[in-house]
Structure formats: C-alpha cells, structure tokens
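A short reminder: the numbers here are calculations on the coordinates, not readings from a lab. Just so it is clear, the structure is predicted and the values come from calculations on it, not from any experiment. Cβ atoms are built from the backbone, for glycine too; each structure is taken alone.
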Structure I
Amino acid sequence: MPDGADIQAVATLVRTTARAAVAVHEDPDLDALGAAGGLIDLLQLCGGHGVLRVRPGTELPRCDWFLDLSTVQHGPPAAAETLFVVDSGSLERTALDLEGWAGTVVNIDHHPDNERFGDVALVRPAASSASELVCLVAEALGIVPTPRGAAALYTGILFDTGHFRHASTGAAALRAAAAMVEAGARPDVVYREVYEDRTLADLHLWARAVANAVPLAGGRALVSVLNEQDIAACGGSDRAGGVVETLRSARGVEVAALVRAEPRRSVTKVSLRSVGFDVGALARSRGGGGHRMAAGFTTDESPEEVAAWLSTELDACLSTASC
C-alpha cells in the first residue's frame, strides 16, 4: 500500500463520498481527463456517483474511448458533497463558479507551482502525471479499476510522459502503467487513439507549423505561429497538439514555442517545451503554468504580438541562461 497520509486521506474520501464532482483545468488535456475518468471509475466502484464538471463552452479533446461522456456536466458542482480537482495548479484554473458551494475540496496534482489549495491536498511534483497519483489512490483503496478506468489512467500517464520519453518517466510511472495494463488497458489501442487519430487537415496544419518555424539565438530556439489564416487554409483544423514536441526535437533546439490562434474563443494559446531551461517561469509570467520543461499560457493578444514578445524573451533568456 502506498505510504502517505495525503494518499490515505484522498482514498478515504473516495470511499465515503456518495455524490462527487471532478474538476479539471481549462482546456483539459488527456492527463487531466484521464485522471478524472479514472477517479470517477473508483468512485463508482466504491458505491458512489461522480461527474466531471467543466466550464460552459468547454470543448474536450476526443476521449470517448475512456470517458463516459454522459458523466460530463457544465457549471458548478451543485449537489456534490466533494469536489475533486485534478491536474490543476489552482482552483481558479478550473473556471468553475463555486460561490455558495460549501463542500469539501480535494486537490490532486503534480505541478510544482500548485497553490496547495483545498481541504485535502495530494500534490507530488515528482509524479509523472495526475493519473499516476490516481493510480496510487486506487492502490491505497485496494481496488482494481475497470478496464475503462484503467484505460483512462494509462492514457493520462502515456500522454504526460510523451509516450514514456520525457524525464518524468520514472519507475513509479512505469509501475503504475503496468498495473493499468494488468487491469485491462490495451497499450496498442490507446496508442492508436492518441497518436493515430489525425485527419489530413490536421497533417496539413502540422506541415504549416513546421514551415512557419523561425530560428532564434543561433538555432537554439524555434518559434512557430499559426494564425487564423493558417487554420482556415488547413480546413479549419486547430488540432496542433504534439507539434511543439516535433519542433523541439530538431537538432540543436533547446526551446520550442508554438503560438496559435483559437478563432472560436478569440484567444491565442502558447505551448512551450525545452531541454534544461525553465519555460514554466515564462508561462507563469503571463498567467499560465506548467512544468520546468513543458508549460503554456493563453492570452488575448494576437499571435504576432505574442510571438514578438516570446522572441525577445527567449533571445535574452538563452543569451544569459536565465530561463
């Protein structure tokens, strides 16, 4: 059984809560949704009821192979006794209106800048993912997730470790992933769902992002911009997830940034990846967050304005090793 009073406290609440809500950060990724799906699975196995609560207007990435979309509801947690917040550094990042709600808040996260909010906090920056932490809760409960719940948690670990390539891929992450395979997750199916689900329009967008990449600091950084015209020219696809990792993989590149418009929300999203440099600090300076080598933020500025700011910051950062 995992050590730690924080894990045991979360496990107790999972076991004893009859009506729970699970919240994730805005624009949730597959770790946030995988952790949420796995947690809802555990709640149901313990005899409770759990739903995923998201901000009205939230568009989820395709996740129906592990998350029952009938459990997704919009707005505040309503009648829930307990709100489990997963993969979010702050309560504000969920964008839920909690005014007047007086239940118990549980914070499950692996981000180093987590604000340690909530009545119970399970925050482990050394963990690969929020999904890995939910696996520890399952172990503490002595419960084996259903195959669907296992697929959710395996997906989250796979996603946040970059298919087990990133430095966060430690022995604990691999043990958790193996346990989920034993519980019924199928690595071949999950891989296809995550990495082989792109349309031709998506691939055109990727090609444009690579073509638009501009080198900085003698090639040590790459910044690529996808504006509204780029997205329209690629059939309206805005599925650019993974492009920034491709940019960072270029020889000699230490920092990569993808700056892309989101026309439906009239905002600009920035994804940052690095080797060695603290891009998390850059993201936090613009109201975002993340990890030392993987971070991001959203802004109302145009992609071109953000790219100009980033170019200045990265040039200064790389010349002084101050990132």
Structure II
Amino acid sequence: MMTPLDPAGDTQSLAMPGLEPDNLLAFLALLGLLHALETARADWQPRISWKGPPWMAHLHLAAFPERMEIAQAANEGLAELMQHFDVDQRNERKKVDFTPKDYRAYAARVRDSVVGAALASALTVEWPQKRDGGLYAAPLVMMFGGGQQFFLARLVDVPRGRLPNRLKKLKAAPDLTAPGKIADALFRPWRRDDDADGFRWDPEDDQRYALRYDNPSPAGAAPTVVGANRLAAIGFLSFSTAPHARRMQAVGATRESGEWFFVWPIWLRPLSRAGIEALLAHPALFEGDRSKLRLLGAGEIFRARRVANGQLINVARARPA
C-alpha cells in the first residue's frame, strides 16, 4: 500500500516555471494544485519535487496527460473542494473578526467536514484573545477592509472565479475559471496581466502609494495571476493554526520581535501534499537546521517577511534562511 511519502511508479515529470521558489503565492498555489488534483484525479498520484539551483518545481504524475488536461483536472478539483468551503458567511461576514462564541459555533458546524474543518483551523484560533475579546486572524490573513479588501469575501469569490464589481460592467467580461488561466500559472513564467482580485500573497501586490499616480484602492491591487490565486485559496487549507503558550502558532510561519515570517522548504524528492505538510510543520524548518532538513530530503529553506504598508499588509520576496 502506497503512503504519502512513497514515490509513484512510472511517472511523467513536467517543469512548472510559473511557480517561483521565493514567492509565497506560488508556494500556496503549489499546495492547492496537489489538493485539487488529489480530489479530481487521485489515480494520478500527484507529487512535486524541486530541481536546481536555480530551483524549479516539477510535477510528477502516474499518468501522461497533456498540460491543458492537467489544468482542466485542477479546475474540476477546485470546483469540488469549493462545495465544502464554508467561511461562516451566514451573517455576511467579510472579515476574519470572530468572537470566541462565534468561532466555537462555526467550528462546531464544520467539524464533520474535512475541508470545512481545515478552513476553520486556518483562519484563526480560540486562544489567545485580543484585549477587546476578539480573536486574532492567522498570519496569512492580510486584508481587513483597508482599500475595501475583505479576506473572507475574496476567499469565496476568487476560487469560484466570480467577477469583481469593476469587471461585471464589461461587455466582454473575462472567464476567470478558464483552464488556460491555471495552465498559464503553472507552465509559463508569470506575466501578471489579469485584472482580478488576489490575497496580497504575491510580493508584486505591494503597490506603494508614492509610486502611483492615483489611489490604488478603486482599481484593486496590482494586476495578478488569477490561476495562481484560485489554487492558492485551496493551498491556504494546509496552514492550520493552534494555541501555543500565550500566542498563536501557525504552520509554515514564525513570529519574531513582533513580526511574522513565512518559512517553507525546497525538497528534492517527489512528495505528496501530506509529505509537504509534514515538512512544513517540522521544528527543524524554524530552527534553520539545514543538516536535519537534508536528512528529510530538503535542499533549501526560504523565509519571507510580512510587512505593513499603511493599512495594507504585504509579503516580501523570500530569501534563503
């Protein structure tokens, strides 16, 4: 019986130059791709490895589909997963601003759903609490209403391919769910030419007011890669949170001197999503202990700082730890 750490048998290996190794959005999209393919085509036994340096992600499949077939399968997996995406919008909640009572009710409602429970765990945790009694949002939550950007609203709309209001008026509105958008995100360097909403996980989303002629909020964020953002919304499920002493602990993140840093490994052997999630939670990742990580098959550690730009939060390009 195959385990999540075992390599598949006869496989196809495809380079994915779109998934930049130092880009948080790309890393989330990588995990979302695996989750979507596991959902739609489990018999493909999807795995991912990195080759380099320079590092490039490779998709390994126990099948030989064309690139557009892979994108279509990922699209189908996204649609299936989104049917279980409960973000507690019964009261039109747009922000991650739970009270303990709200969150307990939400978590109890979704606990029997694997996807719903993973989402609840990725959004926040019941302890610690703010001075006003509210709960802290997970470090990957980077929008709280500044510039009319709401995280929960986008978490529903972006993976479903719903058009932002500014695009609904167009006579020829783009199809944000087209499989070609996913193929572009994976199999070609990013052009960032989609006028669509994102999550501020791409370092290129950081648009300084001083560098713009106009206020960035009416037009949304920078042009983005819609296929990557749709996959990344699913990848978000892999980053669970938990109480730890007097602070929140989050998979793939560490807090130092009041700042959050995102940390992820570059691994050399093909791994499934479960194998990657195990590496993300390994203590050696946060200790920067390369010798221990090499024993686990990792060749590099990347680390990205979360930064504040006025009311907006962004993430910097990652650097080797």
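Values computed for the structure shown
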{"quantity": "Winner on relative contact order in percent (Cα under 8 Å, 6 or more apart) once structures I, II are ranked, highest first", "calculated": "II"}
{"quantity": "Computed 19.5 for mean count of other Cβ atoms within 10 Å over residues 75-82 - originating structure among I, II", "calculated": "II"}
{"quantity": "Among I, II, which structure scores highest (criterion: mean count of other Cβ atoms within 10 Å over residues 51-58)", "calculated": "I"}
{"quantity": "Among I, II, structure where distance in nm of label points 7 Å out along Cα→Cβ at positions 35 and 307 as derived comes to 2.8", "calculated": "II"}
{"quantity": "Structure (I, II) behind the derived value 0.30 of FRET efficiency 1/(1 + (r/R0)^6) of positions 227 and 243 (r between Cβ atoms, R0 = 30 Å, to 0.05)", "calculated": "II"}
{"quantity": "Source structure (of I, II) for percent of Cα pairs over 35 Å apart, computed value 16", "calculated": "II"}
{"quantity": "Among I, II, structure where helix-only ellipticity at 222 nm (-39500 (n - 2.57) for each DSSP H run of 4 or more, over all residues; to 500) as derived comes to -9500", "calculated": "II"}
